[in-house]
Structure I
Amino acid sequence: MTVTSIAKPKTRSPEEQQVREELAAVYRVFAARGMDDLIYTHISARAPGDEDHFLINPFGLMYEEVTASNLVKIDLEGNIVEPGDYPINYAGFVIHGAIHQAVPNAHCVIHLHTDSGVAVSCQKDGLIDASQFCMFLPGGVAYHDYEGLAFSADEQPRLVADMGDRKAMILRNHGTLTVGETVGEAFFHMYNLERACRVQVLAQAGGQAEVVAIPPEIVAHTRAQRPEGTRFGGYGTLELAAWMRKLDREGVDFRA
């Protein structure tokens, strides 16, 4: 498929362009790390200046094809609000729309179907606090039981209630989800959630009878410690900026 970028509207603000570039960069990072799923799963972000409009990937494109300009702007019902070349996967926005609407500071929502994330989502005990990656998930992980394909708005209240005030959630038998006040924060939480899931699966495959969990008091102490990078702009700020520089060095056209 040949991707044609949509020309930037003259009215697009610098703030929106920045969010578009950050969002497109996260798509490309996850594509490079093999964390995409054909043309499915989504990363969405609130459009600056309009609390009811969101940016999401065009349906039919792979993560490696997403750019700042071909992201689609939609409203809370999934209606496209700017002319463009692509539709969206409305069913995929049922999850994202519910959280964006119910959680005002959920400016970015990431949902993935990686092998490790789905594997842990199928385990009765879910994610075990067994690696340092788990310590970077504020408040731990929420869980939402599988109810079938996310086609129905009827599931949204239960999804939101299960999420509560957590930044990360495991959708049982389905995948992983994180939120953040910025694209960088949601990216940082997903990076750590996915690494924690992968380490757990690898540890369980190592031949030991049981994975050793970190004691609860150490978990609480460690999660209360402020990661060094957060002193320079918040969770994920430095990490996402580093990845964007890497993409630029490699000539990836995510900013287009």
Structure II
Amino acid sequence: MQYGLIGEKLGHSISAEIHGRIGLYPYELCEIPQDGLDAFMQARDFKGINVTIPYKEKVIPYLAQMDERAAAIGAVNTIVNRDGKLYGYNTDFAGLRNLMLSEGHDYSGSTILILGTGGTSKTARAVCASLGAAVVKNVSRSGRDGAITYDEAYESFRDADFIINATPVGMFPKTDASPIDIEPFFKLKGVIDVVANPRETLLMKQARAKGIPAVGGLRMLVRQAVAAAEYFSGQTIDEEKAEEITRYFLDM
């Protein structure tokens, strides 16, 4: 494999189509079971890869170096092989920031709940901080590692301004699931779901039924791919071309 995406389950992924549209290199999907990650990373038989669930943190020990942003976030979704040494980057940051800004919301001073505690949630925290959020809380079933539980969210953060779903709940093929009940949150200004397939998740449908703006993760997915393509190819993709590619997939 020259370039591609690694993850445990990739049946939902449209990343090959996105990179095909970018058109700078061959790109394929590579499902790796958790007990196969070590052999794959040790072999380093690739030029560049994207990384998705559940490996965005697990690939870090194999890297020779991470850029400053990836190191600060603690999650890597793009790796480039340079002469046998692996360099890690986080292009999810650029993708999610582009998505959140495209919605036209003002996040400064806001309270944001991020569902999940994995690699994508770490990126979401960094993006929220960059946009001036005042209070950012991770929500998980266990409430470990500084997160609050869902019950605590319902009880103490009913006044949250935004909810970001950084879990795979609602992703194809299990599209009949929603990660949270938004009914108690009376001040919600918007819901961001990083799930890109389906285009409209159950969480998004529930928000829109209440008149709350909701957006899915397709724009984030395309924009992080464009940013990754620049690392893979060494070429700069200008904003006009990046938006043209993004609109192509949004309008499909």
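Here are a few things to note about the model shown:
- Test item: mean projected area of the Cα convex hull in nm² calculated as 14.1, pick one of I, II: I
- With relative contact order in percent (Cα under 8 Å, 6 or more apart) derived as 20, matching label from I, II: I
- Which of I, II yields 1.00 [FRET efficiency 1/(1 + (r/R0)^6) of positions 128 and 176 (r between Cβ atoms, R0 = 30 Å, to 0.05), calculated]: I
- Parent structure of the calculated result 0.9, given that distance in nm of label points 7 Å out along Cα→Cβ at positions 136 and 168 is the read-out and I, II the choices: I
Each reported figure results from applying straightforward, stated rules to the coordinates on display, with no laboratory input. Not measured: the values here are computed from a predicted model. Cβ atoms are built from the backbone, for glycine too; each structure is taken alone.
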